[in-house]
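Following this line, the structures themselves.
We did not get these values from a lab; they are worked out from the coordinates using the rules stated. On a predicted model such as this, the values are computed, not experimentally measured, just so you know. Cβ atoms are built from the backbone, for glycine too; each structure is taken alone.
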Structure 1
Amino acid sequence: MCHQRHTWRLEDHKEMQKEVLKCLDNMIRKDSKILLVGDFNCKNVSWEEMEVNGNAGLWSEEMLQLIMVNTMDQWVEEFTRYREEEEPSMLDLVFTKKAPSKH
């Protein structure tokens, strides 16, 4: 019989984030045309300015770095998350990478 653990551990979460970033980086580098869509939970990143605001955390910093290194564009311009007790934020994002134009 399999025993499962249902506890959240910060170390496991950080390891999972590293694996996700590595997987995304590998995928993005292998293809010249990419459409990446999802809830990235990077609410302290200014995608217009391409910078991290305040104490955004390692995930936000590394996600921004991944997008910049791979010269991707982020297309969402409006807030996508509203909660009464929090500032509106842009969590749901759309990134694209297009093949370099041939001259």
Structure 2
Amino acid sequence: MSKVSEELKGLIHQSLNISRTLYPEYELDLRDILNRIYDEEGVKDLGKAMIEKLAEKRDEGRGGWFMEDCEISDLKEMLVKHLDSGDMVDVANFVMMIWNKEQDKT
């Protein structure tokens, strides 16, 4: 997780502890707040890594997933191969490509 979310998590913990002390009659659920923060920060962090990886691959001459001659079935095969490699940023990028191509068909 990014440093920002860790700092924010600490501030939320402090704020909730103070609020619980001052207003014990109000039920505050830290888990709900942290779920939202971690969901949103996690998507932002992964998105940034995905963009960086795509730029790196473009510099290597890769690209064209959005072209008509790039079949979804080929992207799915590449996705499966990359699952074994353990590089989840590559996996996320292939999922993004497949998802977008499938949206174009609807």
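1, 2: which one has distance in nm of label points 7 Å out along Cα→Cβ at positions 54 and 70, as calculated, at 0.9? Computing distance in nm of label points 7 Å out along Cα→Cβ at positions 54 and 70 on every structure in 1, 2 gives 0.9 only for 2. When distance in nm of label points 7 Å out along Cα→Cβ at positions 62 and 78 is computed across structures 1, 2, the figure 3.3 traces back to 1. When Kirkwood radius over Cα pairs in Å is worked out for each of 1, 2, structure 2 gives the greatest result.
One of 1, 2 was used to calculate helix-only ellipticity at 222 nm (-39500 (n - 2.57) for each DSSP H run of 4 or more, over all residues; to 500), giving -26500; which?
Source structure: 2.
Set 1, 2, criterion distance in nm of label points 7 Å out along Cα→Cβ at positions 22 and 38: the highest-scoring structure is 2. So relative contact order in percent (Cα under 8 Å, 6 or more apart), computed for just one structure, reads 30; which one of 1, 2 is that? It must be structure 1, since only it matches.
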